[in-house]
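Structures are listed in the sections that come next.
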Structure I
Amino acid sequence: MEPCFLTAAEAAAHIRDGKLTSEALIRSCLARIEARDPRVKAWLYVNKAQAIAAARELDKRAPMGPLHGLPFGVKDMIDTADMPTTYNSPVFQDYRPARDAACVGVARRSGAVILGKTDTLEFAAAGRRAATRNPKNFAHTPGGSSSGSGAAVGDRQVQLAFGTQTGGSHIRPASFNGIYGLKPTWGAVSREGAKQYANSLDTIGWYGRSVADLTLVATAFRLDDAGALGAPAVSSLKVAWCKSPSWHKIEPAGEKALEAACARLAKAGATLVELTLPPAFDGLFEAQNTIMMAEGRASFLDVALEFGDRLHADFHERVTNALGITPEQLIAAYNLAADCRRAFEALYADFDVVLTPASPGEAPEGTYNTGNHIFNAIWTLLHVPCLGIPCTTGPMGLPVGIQIVAPRYGDARLLALGEALAPVIDMETPLYRADA
């Protein structure tokens, strides 16, 4: 097997045991990029010589941390000191930050090789779309705004990549690309050096090809107890499946994924209960949009003033408050979110984890439509950790995932639950297929 097809956890074990060098792994990934990316278009910047040199240096050193020698993609609205950060914006094509974003610094100092910058929706918000295509079917979107990161991991071009989520920009591409993704608890990972959209929503997460991959990165970020909790027996778990208030937007493929996950878990001995969220939660999608658009007004004011008509109209609409959001509406949205966060955590006395759709269904056709974030927005607003798991395929043969959700700062417990649940839910990914 070519090293690029290994999971991050497998590659890390091989490097640790002396069976694989970082240079061999990086060269394999670069060859995969060269062969595939002219059509997938996941990357905006890759420096082959720099990546190989970094890998060679790591091969001479004692392990720096849990990510030693592993390649990492960085969404191109996250700063890198040795690579351009363009935000996929025409007005920032020559921008070179002075230092790494905090998350990039943690990855580097844990031994990761930063392979390059992945394409994204402009400023991970609006405006110009990524050129990236879904590697499973080039006529379809990989999702957004973490378009390039999701596609690069899904296409086996890199083991790990950073994404971000303000509405559904991280977990939805995980579903569309048939990969694993962790959106940690809001605030658990520093956002310093990442372009801000909505201060009280933006969250940095990462993609991998297994739950073990996600846990590996979580240990590097020192999430409380990450990697220290054992996976529980599936038969001991009470799983609350939740259609969420957005069920009216589900598509047949999304409904099939939730039903399949529930059936597989029940067969494995888990106790399944339906969770209907209290009526107050019906307003969370609108509240998330209100907060996102209102906070975006402040986030994009400086670039609107600096670049004027050169900046996409989408950002001027936010700055000029085209939706007419009043302070009273914004305060009401904040208050509803605070009330629902407490109410949601109180529900966990009755079950272990929530199982819910990660997307309406399969990835839409075309690259302009990056998909609807309606099944992600309320969880983002609740600040809870979410773990995307591949589940099934839809009628067009494209992946459809689900997500599991835990209370705030329950990231380590969520990862341990993911280790138990993923082999049951994800029966179609080669990693977990009995005939693989």
Structure II
Amino acid sequence: MDHSGQTSPSRELTCRCCVVGGGPAGMMLGFLFARAGIDVIVIEKHADFLRDFRGDTIHPSTLEALNDLGLLDEFLKLPHQEARQVEGRIGDVTVPIADFSHLPTHAKFIAFMPQWDFLNFLARKAALYPKFRLLMSTEAGGLLKEGARVAGVLAKTGDGALTIRADLTIGADGRHSLVRAEAGLKPQNIGAPMDVLWFRVSRGAEDPSETFGRVDAGQILVLINRGAHWQCGYVIAKGSADALEAAGIEVLRAKIAALAPFLRDRLGELASVDDTKLLSVAVDRLPLWHKPGLLCIGDCAHAMSPVGGVGINLAIQDAIAAANLLSTPLLSQPRPPDEILARVQARREFSAKATQAVQVFIQNRVISPVLADAGSKMRLVAPLRLLILFPWLRRLPARLIGLGVRPERIRSPSLASTPPRT
């Protein structure tokens, strides 16, 4: 095994737990299991974590988890930007939406950081523990089954087929999960009326400093301050990307310039629609997250809308809850009882449902009407007026965005008898 925690695949491996997917949920759970002394393998189909325009928001709930682990100060030494409040510009009025300064956390802000830096940080910390293995360029091709029980993963590597036998398999392979399809777990489609075009534009010295959204005349633009550039999300009606591409990049530039005039002199950086990345928004949820020997978490169990940017943090909360409930059984019993898998779902399902309900409400009552009404200037609705008049109300969206519903604290055991690798 090398210093990164990777190992060369062999024909067959065994472990207590195999985690499929090296995203935020998978890496956090792999780290927590290894920290508890559980023999865990995490497989990731890509050779590295370098994918652009993934969820790059690290919310206060996740930062508080890192503080629980004693890692917050070290983590915040990595390059990042901090948003202590979120604003929106509705028509001609700027509305302070969320103020994180009153949250009961050590870090009272959202940290913006490339997701690969976050995942590499978790991988480095997990690799210090002797029971952790991270297999990159290893893609799940199916599930190993013993009767009705999932007994591991059939994987594909550059060196050929690999069988990983595991007492517990975790599906953390995202909204297009092979694991849940192979297990016959079918999600309920809740629906989303929009897609998002992500792109970046350089940031000038005179630009605003805060992350904010701009809503007007049938258009929505999100601007995230990433230091040297703006990470931009242009919201479009579901299925309209082809028509926008056919209209040409000049049309998109004009729409962006109308929403954010200060960007006008830099929009030539968008040479073509190829300089944007389409996120096809999906909101769905598994009615059942588990089968004997298998548990799904994160986007594999519940794909979230980008509203609020909470998906990555909800996935991490799933991982923390799973580690809290499953670590001791995995350490002490031949196989974790299946009823504990049901307890993980029972613990986290309400949070997923409640968050999706808020997202769907905003999609249906705010985003859909805006996208459908391209001919008129936006007017400020009553709830937004209240946020202007009563600053203390901004604590409510801050808590929902920053902490979420039923935030988790790390209570899983920590390896103490065997020192980690150095």
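Could you figure out which one of I, II the value 24 for relative contact order in percent (Cα under 8 Å, 6 or more apart) was computed from?
The correct label is II.
Starting from the value 27: which structure in I, II was percent of Cα pairs over 36 Å apart calculated from? Write out the running numbers ahead of the final one.
Numbers: I: 20; II: 27.
The structure behind it is II.
Of the structures labelled I, II, one was used to calculate Rg and Dmax of the Cα atoms in Å, for residues 183-302 alone, giving 18.2, 55. Name it.
Derived from I, not from the others.
State the single structure among I, II that was used to calculate helix-only ellipticity at 222 nm (-39500 (n - 2.57) for each DSSP H run of 4 or more, over all residues; to 500), giving -9000.
Numbers: I: -11000; II: -9000.
It traces back to II.
From which structure (I, II) was Cα extents along the principal axes in Å, for residues 47-198 alone calculated, if the value obtained is 42, 32, 32?
Of the options listed, only I reproduces it.
All of the numbers you see were taken from the coordinates with simple rules; none came from a lab. Keep in mind the model is a prediction, meaning the values are calculated, not measured.
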